[in-house]
Each structure stands twice: as structure tokens, then as C-alpha cells.
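The next part holds the structures, each set out as C-alpha cells.
Computed from the coordinates by the stated procedures, all read-outs in this text should not be read as laboratory data. These figures come from a predicted structure and were not determined experimentally. Cβ atoms are built from the backbone, for glycine too; each structure is taken alone.
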Structure P
Amino acid sequence: MKRFLLHWATIAASLWAATELVPGIRVRSFAALLVGAAVLGLVNACVRPVLTFLTLPITVLSLGLFYLVVNGASFGLAAWLVPGFSVHGLGPAVLGALVVSVVSWFLGFFTGERRDDRR
């Protein structure tokens, strides 16, 4: 349970950073931020692997660049599902997904969240 809450807080902080750094991403309340982080985690765990598999030929032909579009689509789907969380276009969605990835990796490195996976 502690690990789940730490991961959820990491994603929420990363999502907040994305709203601050990327124009076109808006979160209207703290509750929307928390729900958005949970939905983003669920979309990344359930929907993104299916999208990755279905778009594998395009991803290979584009030398992996299409994976950025898959991440942006997953980010946009999470925003579409959560009231109070909005993304205005594919560009902000892709940049938001990149910011969330980098910030969550950074925070996970310093909180020890990633070190638990190596055991």
C-alpha cells in the first residue's frame, strides 16, 4: 500500500509539473489532479500496452518516434476521461507525457521507488 501511494504521489507531482511547464495542459483542482494521476496510471497500465502492440509496425518504420504519439494519445485519453483535466491538442499531450515521464523518473530515483524494483 505504501508503494502504491508513493507511486500515485509521484505521478500527481509529475502531472502538476506538466501543467506548469506545458501550455495547453490544465488541471482545475487538486481533486482533479489526484484523479487524473490515478486515471493516467490506469491508462498507462491497461491501454498503452495495447496501443503499443497495435502500432508496432508504424513504430518500427518510424524508428521508434511513433511511440511518442502513443504516449501522447494515452495522456490525452486520461485527460478526456477526467473532468477538470484538459489537454488542448496532440502537441501538448506529447510534451505533457514527456514531462510526466522525466519528472516521475527523477522523483522515483530520489525517493527510492525505482530501487525497490531491483530486489
Structure Q
Amino acid sequence: MNWIAIAAINLALAVALGAFGAHGIKAFASPEQMAWWQTATQYYFYHGLGLLAIGYLIQQGLIKSIAAWLIQIGILIFATTLYAMTLGAPRWLGAITPIGGSLMVIGWLWLAFSAVKNTAN
């Protein structure tokens, strides 16, 4: 798996979705919905950049891809549920959003564990 390419795709999508949020949905979205969209896009950007760094570490053979998988799945769940609710999906999807956030946290903790493990060798 080429995590640098996946990170680049995530970042391109974050730009496109951010632009759509700024220009395409303002006409019908409430302030609360706009906040959901902005939060999803910010997390998409932050974690896309993080995946870029993790992809480099994977390419260098310093870590395995577990952290990248956790973060990528977390991004998809977190951002997709917020985007969907903004576009009119049922609000109960908000109950699923924290699963994505939790996966991102676990991914970063996994990276920390991997870094400590590698420096202990």
C-alpha cells in the first residue's frame, strides 16, 4: 500500500470538499451544518498531513502500516458522517462519528507505541 499516495488523495479531497463547503452549500446549510462541514474538512486536512508523514516512516521501514490503517478508516468514518449530516442525512449518524475519532486517536497512540518500541531496540 502506498500511504504517501493515499495521503495525497486525502489532501486533494480535503481541498475539494473544503471549497464545496465554502461555495456550494452555504445557500442551504444552517450554521450548525456549516460547522460540521468545517470540522470534517479540518480533520481531513490534519490527518491527511499526518498520513503523509506516516507514509514516509513506512517507506523507510521504521514502522508498520497499522497506524496508517487506523487513521485512514477513522478519517473516513469521522468525516463522512459529518459531511452526510450536513447534506441532510439523519442526525443519528452523529452517534457513529466518535468511532472515527476514536480510531484516529488509537492510530496516533499506535504510532507512539511503535516509535517507543523502535527506539528501545
Structure R
Amino acid sequence: MARIKRGQVKKNKHNKVLKEAKGYYGSKSRSYKIAKQQLLKSMSYSYRDRKNNKRNFRRLWIIRINAAARLNGLSYNEFICGLKKANIDINRKILSDMAVNDPEAFKELTEAAKKKLT
């Protein structure tokens, strides 16, 4: 069987990894072996944190909705329950945006929720 030398292939592979590891501290950006290990760790962190990011934003939206609902005399739980009973189907992202940027429209929603609760 013929001998295969892979000088350029290996160099390209190493350069690809080192290019992705640019900006890492110390030998994590200079040594191929350590850079490869750090990239594996970094990729797993980025995958995990894309999921966590969705969680964090939902928490933020709920906190904003709760604060605005309490200003209008309802708790978050009562507000969401009232909206469901009134067949108003708006997601939390939009509700949060309304609570911050359009308090008048949010107040109308709380009034509709209060009517359905009583």
C-alpha cells in the first residue's frame, strides 16, 4: 500500500481549529491540542446557553407582566387566568412589550381579565 503524507491536510485542520480559538486566553489560542479541548467545551456551553437564554427571556417577560398587572390590581396568575377565560390569546413576549411600551393597552387587557374573573 502506498504511503500517504498529510502535511497540508493536517496543517489546514490545525489552522481551522486555531482560527476558531482566536481570542482565547494563553495557550488555548496557540496550542492545537489545548485549543481543540477548549473549543469542545465552548461549543457545549454555547449549545446549553442557547436553551438557557430562552428560559431567561421567559422569566424576564413574566416579571414585567407581573409588575404591570399588579399596578392594575391583579396578580400575574389572576391576569393570565382572566385572559384565558376571555379567549384573549397573546404570548408573553408581546404582553411584556405592551406592559413596558403601551401601558394604556395593557390596562385595557387587565380590565377585560378582571371582568371575566368576577
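General remarks:
- Structure (P, Q, R) behind the derived value 20 of relative contact order in percent (Cα under 8 Å, 6 or more apart): R
- Distance in nm of label points 7 Å out along Cα→Cβ at positions 1 and 41 - highest-scoring structure of P, Q, R: R
- Label whose coordinates, when semi-axes √(5λ) of the Cα gyration tensor in Å is calculated, return 30, 15, 9 (choices P, Q, R): Q
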